[in-house]
Structure P
Amino acid sequence: MRRTVGSGYIEFCRVGGIVVMSMYNVTAKVSGSWGTAFVDTVPEGFRPKDQLRQRCQVANTDGDMASGLWVQPGGAMYIANFGGTGLSGSYAFSCTACWPAA
């Protein structure tokens, strides 16, 4: 299942009880040490049993930033700063993650 999110996309694939998610070039505006930006909702049948956090590749940055994807069991997906100075502004994020389906 593929969903367009702004200029990027998120793909979900379920194989048995495991979900594989690929996010590419999804733009989010994040600021603050623990700031978050809502991205999308994971469709039912693909949602995780427990919350998960996955580091993301951030486009157009020179440093290694502590930011990534945060997925909640209810399906809400956020791009989040994971402490430190984090990011401030709009950036494009890409990552892959897998989890046990609820």
Structure Q
Amino acid sequence: LRARGGFQTDIEWENGKVKTLKVKSLLGGNLRIRTADPLTLVGKGNLQPAEGNNPNPFFKTPVIPSPIISKDAKLNPPAVKPTIEYDLLTEPEKEYVFKVN
């Protein structure tokens, strides 16, 4: 599976959950991963908790003003499961392997 930012992924599943994630960085740069389960990087690299905006220019997002919401509106926000975000600085043509804890 190819992902935005020049990444190619290979996912190994077990019982409906990710067991191993392999990511090949085609261009290099910051890789940001969002997952429901903690990950461990196998091999060399510095997997860090993500903070702030993604520094990878492929993920630059426009600033969007807050919507105007009527005071009479009854909002039902969706239930969102908690996630963990990681950042990893990658090099072109290198593969990174992650195991789910």
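Coordinate-derived values only; no laboratory data. Because the structure is predicted, anything quoted here is derived from the model rather than measured. Cβ atoms are built from the backbone, for glycine too; each structure is taken alone.
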Please compute distance in nm of label points 7 Å out along Cα→Cβ at positions 48 and 88 for structures P, Q and give me the label with the greatest value. P
Structure from which 45 was derived, relative contact order in percent (Cα under 8 Å, 6 or more apart), options P, Q: Q
Supply the structure label, taken from P, Q, corresponding to distance in nm of label points 7 Å out along Cα→Cβ at positions 8 and 40 with the calculated value 2.8. Q
Name the one structure among P, Q that Rg and Dmax of the Cα atoms in Å, for residues 24-71 alone of 15.8, 53 was derived from. Q
Quick check on the output: 5.7 is mean projected area of the Cα convex hull in nm², derived from one of P, Q. Which one produced it? P
